[in-house]
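The structures considered in this document are given below.
Read-outs: derived from the displayed coordinates by stated rules, not from any lab. Everything numeric here is computed off the predicted structure, so don't read it as measured data. Cβ atoms are built from the backbone, for glycine too; each structure is taken alone.
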Structure I
Amino acid sequence: MDRIIGGLVDEFQKEYALAELSQSEAFEAFTAYCVLSTFYEEEFNPDAFRTGGGNDLGIDAVGIVLNGVLLQDAEEVRAHIAATRRLDARVVVIQAKTSQGFETKVVSDLADNLGHIVTADALPYPASTDIENLRSGLEAIYSNIPKLAGALPELHVFYVTTGEQVADMVAQKAQSAREHLAKLGRFDRVEFQCVTKDDLRRLYRRATTKVAVQFPMPRKVVMPKVPDVEQALMGLLSARDLVNNILSDDSGRLRKTLFHSNVRDFLSEENPVNKEIGDTLRDEQRRDRFAVLNNGVTIVTRGLSVVGDDVYLDDFQIVNGCQTCHVLFGQRALLTDNVHVSLRIVHSQDEDVINGIVGATNRQTVISEEDLTVREKFHRLLEDFFVYGTDKQRALYYERRTKQYADRKGIVKSRVITRAQLTRSYLAMFLNEPARLGHYRSLLSVRGKDLFGDNHQPVVYYTAASGFYRLDWLLRNGRIPRSFSPFRFHLLAAVKLRLLGPDPVPHVAKAANRACARILDVMWDANAAERLVGELLVPLQRAIDAERGLGVAPSEMVRTKRFSKLVQQEVAGSSTA
């Protein structure tokens with residue numbers, strides 16, 4: 001392997017606790033991290049997206065990005081589709097080789113195999129469970145074409161090596177592969193890219209750096225000094241500069257992570273307010289008055305520098321103007337030099353100030369308390385508890401803000417727990433709902449009143465996160481078969497049931513600490529955790545076999561309450577046998 005890339009892979013293995021992977025496996029995980037990070041800017045476990053094993057048809061890693069959310073399991077794809085009214089789909093396929101060159105045969109074979117995967121009713125040769133999982137996820141997308149608003153998914157194929165350049169013949173073969181896949185009629189856009197070692201190095205640097213932007217803003221004023229605000233600007237920004245320099249990533253896609261602090265997600269262009277915004281942009285007369293017809297955009301940033309007309313932002317969020325930004329991005333072809341947006345930028349490190357801005361700038365819309373959980377102090381309490389509320393060896397890192405640990409050296413990234421992971425883990429382990437899949441926003445809409453309450457005990461959430469971390473560790477290191485990965489949340493529920501019984505854990509300090517200690521002592525003992533989970537795989541497998549006997553596929557059973565109850569019955573029965 002190239003020396004520089006080898007050094008980066010070594011660093012990557014340490015940060016993600018992947019030391020047990022072989023060199024080729026580590027390179028696959030490293031490549032998955034670099035490539036998938038261009039589509040998804042939050043933390044994720046890159047090893048989970050490797051296909052692994054044989055019969056992978058030349059695919060070393062794969063991810064499905066729905067509405068900006070990176071997914072791997074087909075049941076997660078189905079759950080996400082069920083929870084949304086509008087669908088934007090991208091399929092990312094990666095072939096990674098440590099060789100120092102590109103081969104035309106690899107390009108041809110990969111294109112042929114992908115053609116079979118997306119069009120054939122049955123593959124002409126054996127395929128791994130990961131490939132069947134990909135086919136199942138694609139089937140779920142194609143079964144919901146109306147939600148794609150008439151569009152089809154995009155396909156992005158990356159052939160990655162440590163080679164220095166792409167030969168003309170390989171480039172021509174890649175173009176032929178792209179044309180072949182485009183003619184299948186299954187994708188609106190097909191990209192087939194050969195990635196060199198220099199490309200890979202740039203992708204890694206981008207993946208490990210927080211979002212930073214630069215844009216010209218000549219029409220601005222500095223607001224008077226405000227307590228706990230380092231600086232605040234107001235002014236007009238070219239709509240083109242907003243779209244091109246702030247909203248778009250290096251690949252021209254919308255940065256979804258910029259809106260995580262905005263209490264409302266995008267409501268679609270058919271929403272009456274958003275339709276009116278779009279109508280204004282389509283009207284040549286009204287378009288130039290956009291800045292006075294629209295409320296504008298508010299950005300909160302933790303890093304701000306102003307040099308003449310240029311503004312530099314680092315570690316920032318758009319806290320108001322989500323609908324405006326999405327419509328402008330969608331209608332970017334209509335933007336002219338005369339279209340401007342009112343922009344307010346607030347530079348502060350004070351969390352209370354930031355949370356106050358999030359709430360105040362969204363009061364013009366009726367919102368629920370669940371929508372405003374992003375402002376609650378409980379999340380900051382969790383962030384501190386994960387690191388300081390337990391032994392150093394048991395420290396985890398709650399990612400309250402996207403990429404907040406991206407540039408922190410010495411932190412093992414596998415110990416970083418995202419908000420969506422914590423929500424689902426707590427829901428599975430302590431609310432006994434392992435079948436309730438979906439991302440953070442959809443879970444809040446259903447169970448928001450039962451999550452992150454002011455009177456809740458942080459140790460209970462930390463325990464759920466510890467269980468998630470240990471199961472991920474067991475799967476990642478091959479201590480339990482990866483085929484059980486889709487059932488990890490059912491295993492979390494089973495762990496709690498086996499160690500504590502069916503009764504809920506009360507959110508009272510002494511009782512919660514006493515109950516959680518029984519789980520934590522097992523989860524943080526790798527051998528004890530492996531023994532316990534190994535025992536639980538037996539009743540879990542019985543439940544799986546019973547559902548299969550009824551003709552239920554694994555991708556379906558994990559989402560049903562019937563299967564959850566069956567697993568619970570099997571676990572309870574095995575504990576008394």
Structure II
Amino acid sequence: MKKKLVYAVLLAGLLAMMTACGKNDKEDNSNSSKKQEEEEEEDEKEDKEDNEDNEDKDLSKNGGTSGDAEDEKKAKGPLLSLNKISLEQQYSEQGADGYSNIQTKRQYFELDEESGKKYPNLANTLHELKEQAEEAEQSSMDYFIQDLKDMLAYGSPSMNLTDKSECMILRSDNRVFSFVETNASYYGGAHGSYYIGGQAYDVETGQMILLSDVIKDDVKMKEIVAKRLDEDYGDIFFEDVYTTINGYTLDNFTWSLDYTGVTLYFNQYELAPYAAGTQSVVLTFAEYPELFDAKYMSAPKQYVMQLEEYAQFIMDVNGDGKEERVELGTNYEYENDYYAPTITVDGNKIDSDAWSFYTDYYLVQSRGKTYLYMFGHHESDYVALTMFDFEKNEFVQGTQDDSPNVYPPEYYKGWNEEDLIYGQTTIPVFNNPDKFLLASRLDVLSTYSGIKTYHVGENGLPVSEDEYYTADVSFLILAKEDVPCKLVKEDGTVIEENSVLPAGTYFKIMYATMDTALVAEAVDYVPDPEADWCFEINEDTTLKTDVLYSIQLDGNYGSTINGVDIWDMFDGLVYAG
């Protein structure tokens with residue numbers, strides 16, 4: 001049986017869940033305070049070095065990577081560099097009443113090579129979690145398929161069974177790696193189920209961090225939690241919430257840890273009926289400093305943290321020396337099913353006009369200032385960035401370059417095996433304001449994602465010094481006739497001003513601007529007549545990259561070259577509608 005691979009960039013996110021695993025490694029270290037102070041001094045020094053680097057960056061033109069020295073320095077900084085990988089399976093079977101469909105998703109994380117060398121214990125833990133995620137995802141699909149076959153033996157039901165998860169990394173510095181995961185599933189019956197919970201790991205040891213490691217005063221914490229639940233949710237609980245919470249040990253709680261504090265979660269049926277959903281309580285370091293071990297209250301001066309849609313936190317967001325309570329929300333437009341983010345700072349609600357179907361939120365700490373990045377998802381996979389400046393209390397859209405829309409990139413590969421469709425998406429984590437990737441939709445000789453490396457600029461907007469986008473494409477294009485072009489090196493340096501891409505040449509788009517594509521010839525390429533994708537790149541495809549052809553179109557997103565229609569010049573162009 002032949003597996004067919006299709007590579008593309010997904011413009012909508014696939015998120016997933018991991019099964020928890022880990023061991024707590026408590027140590028009584030009398031020198032912990034001294035060690036912590038030394039670590040904080042080292043972090044501050046590294047942050048300063050990173051800031052100085054940003055003032056004099058020399059990024060290469062081939063898609064946003066900086067020099068080896070700078071990459072090495074970034075790897076030694078206080079933030080981890082890692083990817084999260086989503087796994088997905090789909091299965092369909094037809095009965096007399098129609099198709100029954102099954103979908104499963106899971107996720108795991110991987111450190112990049114430099115972070116993996118620096119933190120081998122965490123790398124080993126993440127590898128164990130990877131294996132568990134793969135096993136759990138396959139086990140779920142196997143159960144669904146057998147269950148569906150059993151049901152079909154007694155009739156012909158038509159149903160959709162799901163076990164899908166989403167995950168957000170909350171913290172990824174040199175002390176703590178933590179994330180929150182949500183799972184929504186339907187195994188048949190009256191309704192599905194929903195779960196949310198977090199995991200945290202010590203970066204040095206790779207061991208799981210327990211809530212009892214983080215909280216110093218469990219009695220006071222329970223009092224605060226019970227009071228907050230009573231105030232926030234009212235009379236919805238099965239019994240007196242004070243009695244219920246007092247019966248918990250610290251490690252009975254479901255929780256998550258981020259840069260600003262701890263969130264406690266109470267899932268369906270735990271405290272209240274199914275219809276009441278999930279309850280949560282946020283305990284911030286700023287509001288309750290006496291509750292926490294100081295080790296976990298320390299955070300890098302610069303970081304990025306993904307937030308939930310209705311997140312709340314307390315911190316000094318405008319630089320006035322006082323903490324503010326920040327609450328995220330949305331306004332809703334019923335007619336178009338659109339939402340627009342709202343931000344409330346100490347009771348002052350600020351509305352935006354950044355309407356979209358849904359929004360991804362990231363809290364950004366950079367150069368002593370606080371911003372909120374909001375990636376709004378629209379029709380046709382269009383994603384627009386809106387930034388909120390807490391110091392100025394204003395929304396700003398876009399970036400500081402010519403990007404029409406930007407979003408964290410996602411690299412997808414998929415294959416089919418009999419009736420099963422598999423997908424794997426690799427997502428570079430957006431956690432470092434000094435260096436992160438953003439993708440833009442390009443339409444230069446096809447539709448694809450172009451990727452640049454960015455940093456947060458002085459005004460809070462993403463800034464890239466890359467001249468070219470790195471094109472993420474998985475197919476070749478055929479020149480049907482001679483194409484006028486320039487010959488250039490991979491960094492864009494011109495070798496020959498007036499040249500020709502010969503007719504009959506298969507090529508791959510490597511880099512692009514809004515009106516130019518730098519392409520590499522595919523040597524001795526023979527199309528596969530059974531390929532899913534037109535002129536699909538295969539394992540044997542050899543690209544000649546020492547010399548590239550620079551093809552310029554007539555204007556941004558042009559459809560002609562020197563007045564000739566591109567559809568007359570090329571075969572295999574792939575444009576999205």
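Taking 5.2 as the value of distance in nm of label points 7 Å out along Cα→Cβ at positions 100 and 468 derived from one of the structures shown (I, II), identify that structure.
Matching structure: II.
Can you tell which of I, II yields 5.0 when distance in nm of label points 7 Å out along Cα→Cβ at positions 124 and 516 is derived from it?
The structure behind it is II.
Work out the source of -13500 here, i.e. which of I, II gives that when helix-only ellipticity at 222 nm (-39500 (n - 2.57) for each DSSP H run of 4 or more, over all residues; to 500) is computed.
I
Tell me which of I, II gives 0.35 when you compute FRET efficiency 1/(1 + (r/R0)^6) of positions 316 and 412 (r between Cβ atoms, R0 = 35 Å, to 0.05).
II
From which structure (I, II) was Cα extents along the principal axes in Å calculated, if the value obtained is 80, 69, 49?
II
Which structure, out of I, II, was semi-axes √(5λ) of the Cα gyration tensor in Å, for residues 188-227 alone derived from, given a value of 28, 21, 5?
Structure of origin is II.
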